[in-house]
Structure 1
Amino acid sequence: MAHRIDGRKLSRKMGPRLALFKNLTVSVLRYERVKTTEAKAKEVQGRVERAITLAKRGDLAARRTIVSQFPDEPKVVIKLFDEIAPKYADRTSGYTRIIKIGQRAGDAAEIVQIELV
């Protein structure tokens, strides 16, 4: 039984899977739209939403939490606090959207575009 199991494994062990989610989250915040598979987009959507919600607080503790999550990405942290968070000040949630594009030619995986609204 798989009770209380959360998230998708995506045929990866824990370390590479967490690195994939972190890199994809940084890419969405940096470029504001990324093409990826549907499973990866659905998994990373919550992480992006949480980062933006945390950045909207704007206090020192929130900034330190974001820096601890993305220690090698100072430009993304600055962009998140200075550009992205103020843009969504009036919203409580729903900062991202997933748009289906089609199927990948090689393996017919569903390709989507995850973007900031």
Structure 2
Amino acid sequence: MELHASELDNGISLIKLTGKLDAAGVNAIEGKLLDHCLGENIRMIVDMSNVDLLASIGVRLLTVSAKSLSKRKGKMVILNPTVEIQSALEKDGVPAVIPIYSHLESAETVLLAKV
């Protein structure tokens, strides 16, 4: 699993994940992802278009990270998962915690909206 982070012009963090989000994948990126979750009012898009396997430990990492952001007035959304990954996320109830979008513009709009 690889994690590439960048910041969009509007201050939103874009995290691109590539590979398998299984036990080995979580071990490879957990510290990096949690580092990006530090601070107040963090807005984060997690691009999962190149994730080809999602294990329950990967779901746990995503939901724990999203809840951590939420406690500090931040928010995470998932961008463009494959059909298989989206199905797994929906089966595990993830969209109730982390909204899923198929277009970057939609994800940005939601994250920039005032609550």
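Only the coordinates and a few stated rules stand behind these numbers; no lab work does. Since the model is a prediction, treat every value here as computed from it, not as a measurement. Cβ atoms are built from the backbone, for glycine too; each structure is taken alone.
For distance in nm of label points 7 Å out along Cα→Cβ at positions 59 and 83, the highest value in the series 1, 2 is held by structure 1.
Which structure, out of 1, 2, was helix-only ellipticity at 222 nm (-39500 (n - 2.57) for each DSSP H run of 4 or more, over all residues; to 500) derived from, given a value of -15000?
Checking each candidate, the match is 1.
For which of the structures 1, 2 does the calculation of Rg and Dmax of the Cα atoms in Å, for residues 43-106 alone return 11.0, 31? Derived from the structure labelled 2. For structures 1, 2, calculate distance in nm of label points 7 Å out along Cα→Cβ at positions 3 and 67 and state which one comes out highest. Of structures 1, 2, the maximum of distance in nm of label points 7 Å out along Cα→Cβ at positions 3 and 67 occurs in 1.
The greatest value of relative contact order in percent (Cα under 8 Å, 6 or more apart) among structures 1, 2 is that of 1.
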